[in-house]
Structure P
Amino acid sequence: MVGIGNPGPDYDGTRHNVGADVIHLLASRFGVGLRKGKERALVAEVRTGGRYLVLAFPQTYVNLSGESVARLVRRYGVEGDPSRLVVVHDELDLPTGRIRVKEGGGTAGHNGLESIRSHLKTGAFIRVRLGIGRPPGRQAGADYVLKRPGKGERIELDVAVEEGADAVLSILAHGVGEAMNRFNGQKPS
């Protein structure tokens, strides 16, 4: 389970870091800390329900996420089966707070997904997409994703992070199909 975002306090709480926020929340739920790993990521290993789960937050910045993810899939032996990789990320094409689970597909211009796809030579991994909405007016997408949202939007994103963590656990426990059925029909809370 990889949550992409940018490392460092300058990016904490930004829209671009909602994927990383999900990983931090899951680590907290399991009572583990993320530690610096050799894969250029913060990593925690967890056993839950008889399954082995690796939580990771690449420290390579979003646009270079693939460098870390490629190392992680090699280290944990999932490079031959991209369906065992779940990437949690922000999504401009979804309204703020909306969650979608997706198997494979394109990148919709998301540089982090593009980097992962390029390094893995496949886009067949699972995604948990957390909607952050489109920037208002003519604001550039890059400026928008790197800013912290206002109070009302922050509340919506915090709920989305909770639901994103639930979606990850649903994928782990029941498979991607059931997670898609459960989360893709939801309206924002």
Structure Q
Amino acid sequence: MTRPTLTADLTGEEFKEYYFLKEELKDFLRKEGLKVSGSKEELEKRIIHYLDTGEQLKEKTPIVNVKNSHIEITPDLKIGENFRCSEDKREFFKKEIGKNFTFKVKFQKWLKANPDKTYRDAINAYHEIQNSKEKTKIGKQFEYNQYIRDFFKNNEDKSLDDAIACWKYKKSIKGHNKYEDKDLEILN
């Protein structure tokens, strides 16, 4: 069976059986007059609820702490609750760590999990994370990235075009979107 069009006629269970791009999810939510902001996972949750109930999902509005935005960031300053990756923080880390600094997922998680630590601790943690050989777990919203990583783990002799062809096939069929060796059949 080919992938169905995302419409309000689907059930939540049918929706979960297929892969949809984030843009497709946003288009559907817009057409239905629902909130379109958030991660892909949040959009999927919102759509499943809507398809199953016909109602908009009641969501908590996040509290944004704006009062500390004027504070100068120093190595001894505590990170604080509700950490946000803002431009002033990016500039601080670039100055302290180097111009190649980026907010990678593992580091962002560390920052959010350690509100009582200082920015000096964060700099040390960043270096530890960078030197770690452990692969980052790819979030569910990045299924494509995980598929491509798994494809090359099993097929070092194949090209990126091969991986993409297999991914396009995989996301067009019913079921999960994880790499399997049988996906290679599409290349023949």
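Where a number appears in this text, it was derived from the coordinates with a stated rule and is not lab data. All figures in this text were calculated on a predicted structure; none of them were measured in a lab. Cβ atoms are built from the backbone, for glycine too; each structure is taken alone.
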Subject >> Structure from which 20.9, 60 was derived, Rg and Dmax of the Cα atoms in Å, options P, Q >> reply: Q
**OP:** Identify the structure, out of P, Q, from whose coordinates FRET efficiency 1/(1 + (r/R0)^6) of positions 77 and 133 (r between Cβ atoms, R0 = 35 Å, to 0.05) was calculated to give 0.70.
**Re:** Q
Original post:
Here Cα extents along the principal axes in Å, for residues 37-116 alone has been calculated and equals 34, 29, 22, so which of P, Q was it run on?
Top reply: P
**OP:** Output the label of whichever structure in P, Q has the greatest value of mean count of other Cβ atoms within 10 Å over residues 125-132.
**Re:** P
**OP:** Give the label, chosen from P, Q, of the structure having the highest value of distance in nm of label points 7 Å out along Cα→Cβ at positions 85 and 157.
**Re:** Q
Original post:
Out of P, Q, which one gives -14000 for helix-only ellipticity at 222 nm (-39500 (n - 2.57) for each DSSP H run of 4 or more, over all residues; to 500) as computed from the coordinates?
Top reply: Q
